[in-house]
Structure P
Amino acid sequence: MKLKTTLVLAACGVLASAAGAFAIPVSKAGPVREPWIGKDRTDLVGTTGDSARMTAGDTLLVDARLGHASLARSGSGETFLFAQVSASDDKAASAPPMHLAIVIDRSGSMKGDRIANAMSAASLAVERLRDGDSVTVVAFDTSAQVVVPPTRLGADTRGSVAAAIRSIRLGGDTCISCGLQEAMVQLGSSSLGPDRVSRMILLSDGATNVGIKDVSGLRAMARRMHDRGVTISTIGVDVDFDEKVMAAIASETNGRHHFVANASGLPQVFSQEFDDLLASVASSAELAIELAPGVEVAEVFDRTFRREGNKLIVPFGTFSAKQEKTVLVKLRVPTDHDGSQPVADVKLVYRDLVKKSDGSCGGSLALSVRDDGREQRDLDPFVAARLERSRTAQTLTEANQLFESGRIDEARAKLAARRTELKKTESSSLALAAAAPAKAPPRAKKSLDRDFDDQLGAVAAAEQNFAAPPPAAAGARPSAPAPASREGKAQVRVNQQAASDLAF
C-alpha cells in the first residue's frame, strides 16, 4: 500500500480482471470533458475536498472520516476513525436465492403458547419463501434434532416441510450450542450458488444449561459460523432467556437481537427478518483499514475484527436495501512533525447482488499536524454521535448488571449521569453540524438530532422502569421493581435490545 499525504481518487465499482478496464480514452480533437463534471459522483473518493474524510460507493457506499482534521504538534495524537457503510435502495432485479435455517428451542419451558407460536411463525416464514429457495429447521433441547434437512422448496415439498414443523414436540433442557452446530452442518451440506444468502434465526426462551454455556465459548462458535458466511439473528422469548448470550451471538455474526415479551409477537419478528433477507443487495462485505506507519489502534468499538499486520479487517456480512452498519476506531497518530500526516487507507470489498459481480471501493485519510494553535479541538459531530452511541450502549449494559445485583440506586445514578452527558454532547454537536451541514454522511438513515433523541429515549425508558413507583399509601417507602420480578427482567431485556441496536 502506498499511503498519500493528500486524498487519493479511487473508483468504486466492479472489480476488473484487466487494468485496461479502467482506462479513460483520450480524444485527439481536444480535451475530453469527463462525463461526471457537473454531476454528483458518490462513487469517487475526493468529492468532499477534505483529506480527513472520504466518500465512495455505489451499491454499498462508505463514508469514512477522522474525528479531527488537524491535531496539535506534540499533543496526545488521539483521534477516531468512523466508517459508515450504507446500502442503496436499488433492489436486485431478481432476489438472490436464499437458505433460511430456523433453530427452535423445544425445551420443556417452551410449553403452551410459546412453542405453538414458534411453529406458526416458522411456518409463515416458509410460506413466504419462493420456489427454489431452501429451508432447514432444527429443534433442540438437550440435543439437536433435524426437523427439516436442507430442502429446496417447490410444489412437491412445501406440504411435507409444513407438516414436519408442526410435528415438533417438547423435550428437556436447553443446549443452544447443539442447535447452532447442527444447523451449521446442515447449511454446509447445501449449495445455492455464489450469490446465495444464508440466514439463521435462533429462537429460545431460556438460559443454556447443556453444551457450551459461557458467553465467550458461544461467541467463538458464532464467529466460526460467520466466517462461513452465515448471519445469525436471535429472538429471546419472554423474560427468562439469557440476553447476554443471545445478544453476543447476534453481534458476532452481524445479526439482529430481538426481545419478544409475548410469543404472539413472533410472526412480526420473523416477517421483519424475512423482508430484510429478501431485500439483500450485497453479501460478504468486509472493510479493511490499513494503518499508516506509526498509527496505533487504541480501541475498536462494538464490532468484531481481526488483525492482519497493520490492517484491521471488519466483517459486515450481508446488507439489505437501505441498511446501514458502522465501525468506530480510536487511534493514536504521530504528532512529532508539522504538516500532513497519513492515517489510513480504507477499502470495502463485497459481493454485489444487484450487479451479480464483485464490488470494491476505498480511499485514503490524512490529517494535518499544526503548531500554530489552530488545530481542531472539537470532535467531528457525526463521530461524536457515534461515540456516544457506544457509550450509551455500554451504560445500558452496566445499568442492567447493577440492577440485577440489587444495586438499584447505582443503576439509576449511572443512567442519570449518562443523560446529562448526552445532552451536553448533543448541544455542542448540533451547533458544530449547523456550521458545516455539507459534512453529513450521505444515505444516513438518521439525522444527527434524531440519533441523540433515540439515545436519550433509551436512557429515559431505562430510568423510568428502574425507578421507584409511587408509594402505595401515605408515608410508605416506595420500592423499585425487584430484579427477579417479571417487570424487572423485562426492562433488562429491553435495555439489552436497545444496546444491541445502538451498537449496530
Structure Q
Amino acid sequence: MMNIGISSVGLASAQGSVADILQSASLNKASNLPWESGPWTTCRLCRPARDIDASLSGKARWQRLARLALRDCLNGNSVVSGTPLIVASSNGAADKLEDTIWNNSFVTNGLFQDTPWEGQRLPMISGSCASGLQALCIASRLLESGHEQVFVLATDILSRANHENFEALRVLHSQPTPWQSTNAGFIPGEAAVALQLTKYSGNTALLSGPALGQEEGLSSTLGAVSTPTPELIIGQGSGPALTDNFELNEVKCHVNMQVPLTTPLLHFGHTNGASGLLSIALAALMHKTSTRLPVLSMEHPTASDGRSLANHAASRDTMVICRALSGACAAARVGGAALTTTANNPNGKNWATLSTRTPLINPILRQIAEKAAQHRPLQPPDLLLVRLERPILPLKTAQIGGRLLPSAILEITPGFIPQLIARCWGFLGAAICVVGDEDTETAANEMIQACRASGLMVCLVEIRGSGEKRHVHWNI
C-alpha cells in the first residue's frame, strides 16, 4: 500500500486563502445574510468567502470559489495532462430548488473555465457534509493506481435555498457554542478546498485514511485512525447538543481526554460538503508550517464532557472527524505514523441489523428501498457505490407554506440514496454517491476501476434517468 502525502493546499473561505490564514492577525466576522430573510428565520448571519462579489450566485459563485481554491493550490505550477481532479459537493451549484436548476446543479460543464481542467465534464461525489472526505478516499485510490498526482476539490456555496433548508431542519443558530450544553446549531458558511495528493515524501503531510462508514459504525471508523494517540482532534461540533454529545462519547472511547478538540466551524461557518476537507487542509497547514492557527481557536476552555478545547491550535499529528446529517461518517489522520485504513469494513462477513427510520416520502426512493433486500450481495462489500445520473427532484406535495418538509430535504440530497441502501442491507461501511450523466462516464469508470484495483470489493448500483423516470441496475 502506498503512503500518500498532501503536497499542496488551496482555499477560498471566510478567512481567505492559505496566505491569508497564515499571515492575518485578525479574523473575519460573520456577516448579515445577503438576501432578505423571513419572519421565521432564526439565523440572519452567514460567513461568505472573502473577496467574493456578493452579487454572484449559483454556478457563477461556485465557479469563482473553485477557481480561487485551485489557483491557490497550484501556486503557479503547471499540471500534467491527464491528471485527475476529483470533485465533491453536497448541493452542487444550486442557488434555488426549482426543478430545472436542481436537476442541473451537479452538471460540471463550464465550471472549470480558466483551470487545467477546462472543458472537462467530471462527476461530483455528493455525500452531504462527508462529501469532501469521500472524494479524498477515491482520490487516494486513483493515486495508488499509477497517477503521479491527483487533485481533490470540495466546493459548496451560500444560497437562499440551502439556508432555508437548514432552517427547516432546525440546525442554524447565530451564536454557535460547539460541544457545549447550550449549542443549538451553526452559522452557515461556504468554501472551496483544493488538495494535491502525491506519493509521500519528507516535505509532504502524511495522509492516513480516510476511513468511511455509517453513524452506527462510527466507533469502527474512529478506531481505524485513533492509534497511536494524536496531538489534536478536529471534529464537527455543529450541534445540536445531543448530536455533539454523541460525537464526544465516541471520541472518548478512542482518544484519551488529554488530547484537545477543535473545529473550523466557529470562524468559517459550516461549509457543508467542504467541511471535512477544510479540516484536512488546516491539519496539513499546521503540519507543514508548525504554526499555530488562530482560525482554530475555541471560545470555551472545555467541552461539556471536560475535554480541553484548543486555543490557537498547533499539531503535526491530527485526527479529523466528520459526521453528516445523512448518517455518513468519516475519519482521517494527517501527520504521525502511516496507518492501514484502506478497507474499513465494520461488517466483516456479516450484515448488521439497523433500525428503521421515518417512512419515505419520495416514491422513487420507496421503490429502491422495497427492492434493495432482494439485491443484497451474499456478503458485505468494502464499498457501496451508487452512480446517480441526476438528483432526485423536490416534491411539490412535500411542502408546507413553500418550504420543504425536513424529511423531504434529506431525501433530495444525492448522498441519501447510498445511505438508504446501506440501511436496507444492514451495511455499516463506506457508501458513496457519484453524480453525473453519460458525459462523465470515462472519469467515473476510472474511479471505480481504481477502487477495485486497490483490492476493494465494490458493489455498484446505477440509477439512470431523471425526474420520475428512473432505471435501477443493481450489483454491477
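Comparison across structures P, Q (criterion: distance in nm of label points 7 Å out along Cα→Cβ at positions 220 and 428) gives the highest value for P.
Which structure, out of P, Q, was helix-only ellipticity at 222 nm (-39500 (n - 2.57) for each DSSP H run of 4 or more, over all residues; to 500) derived from, given a value of -8000? This value belongs to structure Q. Given a value of 3.3 for distance in nm of label points 7 Å out along Cα→Cβ at positions 132 and 180, calculated from one of P, Q, which structure does it belong to? Clearly, the read-out refers to P. Across the set P, Q, distance in nm of label points 7 Å out along Cα→Cβ at positions 116 and 452 reaches its highest value in structure P.
Among the shown structures P, Q, from which was the value 2.9 of distance in nm of label points 7 Å out along Cα→Cβ at positions 188 and 236 calculated? For distance in nm of label points 7 Å out along Cα→Cβ at positions 188 and 236, the value 2.9 is produced by structure P.
Values in this text are rule-based calculations from the coordinates and carry no lab data. Treat the numbers as computed from the prediction; the structure is a model and nothing was measured. Cβ atoms are built from the backbone, for glycine too; each structure is taken alone.
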